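Read through the structures below before going on.
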Structure P
Amino acid sequence: MDFVPSAKPGSDWNDQELIAFNIAIESLSPAEFFPNPDQSLEHIDQAVLYGSSPPDHTDSSISNSAVEYLSCIDLAITAPAMGFLSAFAFKTLTFLGFAEDVIVALPRHTIPLTICGKTDPVQTDLCLAHAHQCFILLVLVNNKADAVNAEAQAIAGAIAAFQFNNNTRRDHRLNPLDAMTIPCITMTGTHPDFYLVPVTTALSNSVIIAQRPNTQTRVLHCPTIGPHKQGVSVGMEDPEYRRLALKRFLAFKELAQRHWVLISKGVEVTPPQLLWKTLAGSNFS
């Protein structure tokens, strides 16, 4: 039996909302998802790549920036409820150059979502936005202990970003777009999952009027699966997994930037699968 959509705030979405709005998630391998999954880490401080977390604060050979990043990893794992997980996500994206030039990082940013005729904010842990055009380009949600479903909340954030971006286009006297693909990240501890969420006017309107759309929305997903050591799944405190996760973040930056170009220039392309194969050489500015 299909679930009936209700006016539930985006920050409370779970699998029922995904079913109600005919949204399916397809998991892909890194080779299928990323244009270049095996990114070079040569430009990153070796202490960040191989150092222990928490770092040895008495080691004068470790740079201050490496000590700061390794300490952020430790705090994100040992005290996530105190806000350190959000701080770690912000630190990682800024450290890897997601926020540069005209792209700004907005911690704990809310995006209005109109659902069932009512507008409520979607609480994100981090958004990236275009400083001049004010478009929302990326949504990040942490999988907190009291969260309903970070994956569903990120998708709600993507739909809210679509609505917000089109309202912004109208304010700028530009025609709204019928489709946008919003890159999203969820973080479970220091384990990142990456998503491409294709949002269309049809899906947005279905959310606005609380009606199940006939056409299914396929969200593409790529997890970052690391090694198990002594039967426990390790996070970025483990240097091996840290290097893998950093490669995936960099690969997602490259992929996300190609979608930002489309949003910024007002180009509609859907669905998102294999889109990167047709966008080689695109630059965001």
Structure Q
Amino acid sequence: MSLAAGRVHGEELVCAYHGWRFEPGGAIRCPLMPASELRHQAFQVQEAHGLIWIRQPHGGDEEAAPPPLPSWDTAGLALAGVAFHTVPAPLELTLDNFTEVEHTSSIHQVFGFTQPEAIEHRLELEPAATRVWNSGPQKSFPPMFNGFIDNRPGDTFANDWITTFDPLLTIYDQTWRSAKGKLRRFRLKVVMFFVPIDEGTTQLTTFVYSPKVLPGLLHRWLAAPIIKAVTSHELNLDVWALGQLADLETELTPRTLGPLDRVLLENRRRLSSAYLSKA
């Protein structure tokens, strides 16, 4: 019997079929076997950012307080929405796609660079994180966006992101500058969590933040859904591209990588030591 059909009584989850009671720490009480010492795997659970977060206890200590969730600075920004995507590719290749920049000129339609060879690129390494900064000529936005988000042809697009590995997430800060170097008001913060479902499938959960571009409730009802929809469209293109891969081999060798791809090797090292070793 699915426990989703059960009911909550106090702090116990009661099975709808035989009335077994499941406690938060994993203990199970059976009405006909009160002396039994049955247990089930318990997980640490928190509610935050409008979602329910679940993780296995560190070190097997189910009673320990859950470690704090990752946090990110949203000063001056409002949540535009949360997007969910199921990617038909292994975790390693999915992370590759979202931490390399060369594909943006050919795959992306809105956010991306016109010329990969013109991109400025920096990579900074920490023991448990990688940080990448890219800047280059922005693709031409559809005319309707130019006034809506205060960007113009000839702007420079900068994408500054950091990837951490426990849990696995990447936080992107995206900004634009005019041809004269003036920082545009519109910007995006995109927070993306990567969760492996199985060896060939990855779940993405993406939070999208932006400044309020319309007054009052107009931003919540009109601007925020458009910003989320455009971002989701760009992510859909990534998911489509990953679904077209002919080779799902996850091993990397230096001779197959280009000048912007060192981060892929560095991510692999941190995946192995900080994330996959704890899975």
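Quick notes
- Answer label among P, Q for the case where P(r) over Cα pairs in 5 Å bins from 0, in percent, calculated from the coordinates, equals 1, 6, 12, 17, 19, 17, 12, 8, 5, 2, 1, 0, 0: P
- Ranking P, Q by mean count of other Cβ atoms within 10 Å over residues 29-36, the structure that comes out highest: P
- At a computed -11000 (helix-only ellipticity at 222 nm (-39500 (n - 2.57) for each DSSP H run of 4 or more, over all residues; to 500)), which of P, Q: P
- Taking FRET efficiency 1/(1 + (r/R0)^6) of positions 101 and 229 (r between Cβ atoms, R0 = 41 Å, to 0.05) as the criterion, the highest value among P, Q goes to Q.
- Of the structures P, Q, the one that 20.1 was derived from, the read-out being mean count of other Cβ atoms within 10 Å over residues 125-132: P
- For relative contact order in percent (Cα under 8 Å, 6 or more apart) computed as 25, the structure of P, Q it came from: P
All of the numbers you see were taken from the coordinates with simple rules; none came from a lab. Just so you know, these numbers come straight off a predicted model, no measurement behind them. Cβ atoms are built from the backbone, for glycine too; each structure is taken alone.
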